[in-house]
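What follows is a group of structures, each given as structure tokens.
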Structure I
Amino acid sequence: MKFGVLVFPGSNCDHDTYNVIAEVAHQPVTFLWHDEEKLDGVDAVLVPGGFAYGDYLRTGAIARFSPVMQAVKRFAEGGGLVLGICNGFQILTEAGLLPGALMRNAGLKYICKQVHLRTETADSPFTNQLRKGEVLQIPIGHMEGNYFCSAEELRRLEAEDRIVFRYSTPAGEITPEANPNGSLSNIAGILNEKRNVLGMMPHPDRSSEDLLGSADGWKIFASMISALAAH
């Protein structure tokens, strides 16, 4: 199996993500530059964090038009696995691969800290190594992480079991105090309708080795590897 990590002008977590696949997972991985029109035969695409195109206009608004994102759209439509992390989540919503939008944090401040996430579904290629209700410790680092969608879209996400992670207490309680950015319904990550595209604000790439303070994020990449191997 082969992974592709997108690189936009302004990406700053591309090497973190590449390192997880190359050094922790020991799987083939390649960088895919923003002006690439093909995905080099990869089996999964990782859209990393950072500030694509400087986040001008708004987060992800310019990146959505890049040649590589047109290829990612075709890849996702064909069932390929796509994981968007932080800025990657923002890009996926702008590109229409995921519903909703990421707005400024409720406190209008950049937040960088460890948070806890409750796993809402294990029924996805990204969470098959997790248990429903399992709590993960994963860091965030964002200014626009406040997820929002319409009431109708929220009902669809809930009815179709497409909310993957919610911000929680260490005990797994969903409370306003556990919500770091004001996200609707404490949402930290969601799936598309086909369940092959995941966007999440927390950084599993920064929590896949014990020396980083938590290796909980590794389970997300391990799930992808398991899904690809089974396929």
Structure II
Amino acid sequence: MQMMLLATLYAVLTVGVYVVMNWVYVKYRRDFLFPILTSSAIIIITLVLFNIPYETYMTGGKWIDILLGPAIVSLAIPLYKQRDLLKQYLFPIIGGVIVGVFVGMISGVFFAKIFGFPKDIVMSILPKSITTPIAIQITQSLGGYASLSAAFVMIAGFSGILFGRIFLKWIRIDSPTGIGIGFGAAAHALGTSKAIEIGEQEGSMSSVAMTLCAVVGSIIGPIIAWIFYLG
């Protein structure tokens, strides 16, 4: 009974914090106030201040985590609406995704090795720009740490939310397709949530990029790991 009450409390806390921070974001419209970012920060600070173990929090948090799957599946709706556009730009989209996955993985591994990180940490960084469930599977198959990989995925997503539009503007990418692919390839689901806010076409392209990145990344991830460590 006590565990059920705690689970309910943590679930309500999570939803309540998100609702409040979403209201703040809608009112002020600043990227650093994006509700996923601010809600995560507030919940982490709360757990640390009150010394609440992550496992205890997840007794209620897992109820929300379960909804991640249906939320990702729901991205098929804008995808379906933009099906004609996808057919029109099929090869540029695939090319952009492949380049995005390759650069994302190579850059992470390259800088990690420069700073002398051990192999297991490098393997945890490698799939940082791929959606969490796939990134964890890739990391575990390469001998990395699943929890650390999930943290790097979140960092990549938050970075995309905060600096994505600034970077895309700086390199003069302003087409809906280019913006969507950029967010989906570099910042996975979090980037897609931002792309959907920008526009339906951007959101559709981002969801396509995120999905294709998961497929392509699961294939070339082990190859990149082998290249850097020669088997």
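Tabulated results
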| read-out | value |
| --- | --- |
| Origin of the value 139, where volume of the Cα convex hull per residue in Å³ was derived from one of I, II | II |
| Ranking I, II by distance in nm of label points 7 Å out along Cα→Cβ at positions 36 and 164, the structure that comes out highest | I |
| Structure from which 2, 9, 15, 20, 22, 19, 10, 3, 0 was derived, P(r) over Cα pairs in 5 Å bins from 0, in percent, for residues 20-155 alone, options I, II | I |
| Per distance in nm of label points 7 Å out along Cα→Cβ at positions 12 and 28, the highest-valued of structures I, II | I |
| Winner on distance in nm of label points 7 Å out along Cα→Cβ at positions 4 and 100 once structures I, II are ranked, highest first | II |
| Structure (I, II) behind the derived value -6000 of helix-only ellipticity at 222 nm (-39500 (n - 2.57) for each DSSP H run of 4 or more, over all residues; to 500) | I |
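Any read-out appearing in this document is the output of simple, stated calculations on the displayed coordinates, not a laboratory observation. A quick note: this is a predicted structure, and the numbers were derived from the prediction, not measured. Cβ atoms are built from the backbone, for glycine too; each structure is taken alone.
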